[in-house]
Structure I
Amino acid sequence: MQITEMIRDIFLNPNRAFRNAGYESPGETMLFYLAILAISSLLSSLVAYDGFLSALLIFTTLMISGLIMLLVATVWLHIWVFLFGGRESLLQTCRIFVYGSAPMMLIGWLPFFGIIGILWSFVLWIIGVRELQHLRTPLAVITVVLPVALLMILLAALIFIAVLVLW
């Protein structure tokens, strides 16, 4: 499937997007992620533009951190998918993260509108878990929301501890 068609389906018909994604090759999934990551990194570096070298540094940093995030988030999500009964491959979970992240990456950098991209990505991850890991919707919601909530609690606790130590 073409990248533009997949983006359209992600925003307008996510069930079809994930059904089609389940049949794509790993190379097609990675190409889509790299394209979306490059667009997001470029737009973010242009927003923060303070000369060519700083923009290049921001772009490079975002590309590298985006690839690391792909690996970490896929494994983290797959652990939770497995705990709640999903038995499909790690590749299917990778597809969930890749295609579900597209709205967050494409419009997440925009002030005020970014929250819409982030929320839509959460919805897409839930749909993706349901479609590609074959979990019922309530379990898909728990599978996506619980690990994110736990990470947010952990982050808040670390910030609280850091404030206490520095105070």
Structure II
Amino acid sequence: MSHIAEIAVKGVAGESLVRDLDALAAAARSLGGELLRGKRTYKCYPGGWVGDTRPPEWWTPDMWEKCDHAIAFEGCEYEVGVVASGGGHRLVFDFWRAGGLRERLGGDDAPRLMAAYADRRNMALARDALLAEAAAQGYAAEVVDVGPDVAKVVVRL
């Protein structure tokens, strides 16, 4: 028996899709996962969708296991599928007997993953706004990496 659920983007103003794969990769890393770019299938129940739950409106049964990227978490049997859609990406996973995936994500709607993504996406948006404002004011600015998933913006006056 198998089921499909979409993970809704929360905490990023004006965005309902994942629009930053680097932020998603950093969010996954913070939870012990890895974004597998270009992986075209995600691990889920091999028997396919059984039709006893309502899937996301945009999803069709022929999309089972298909994705553009996947997120794997150590110790979890199933993976999150990252599906290109409308200029961004949607996240889906099989929540039935997910081999620890539901627990790792924080529940059916993946609040831990979405909070980590929102933190990193909002930081990237703030960084981009600061760089644009510095350029508009005629200042040189650069992003300097200071550690894993940590950077600072240096503005030269």
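When log10 I(q)/I(0) by the Debye sum over Cα atoms at q = 0.15 Å⁻¹ is calculated, the result is -0.78; to which of the structures I, II does this value belong? Considering all the candidates, the number was obtained from II. Given 3.1 as the derived value for distance in nm of label points 7 Å out along Cα→Cβ at positions 65 and 89, which of the supplied structures I, II does it correspond to? Checking each candidate, the match is I.
Ranked by mean count of other Cβ atoms within 10 Å over residues 113-120, which of I, II sits at the highest value? Largest one: structure II.
To which of I, II does the computed value -28500 (helix-only ellipticity at 222 nm (-39500 (n - 2.57) for each DSSP H run of 4 or more, over all residues; to 500)) belong?
On the way: I: -28500; II: -8500.
Source structure: I.
No lab work stands behind these numbers, since they all come straight from the coordinates. Source: prediction; values computed, not measured. Cβ atoms are built from the backbone, for glycine too; each structure is taken alone.
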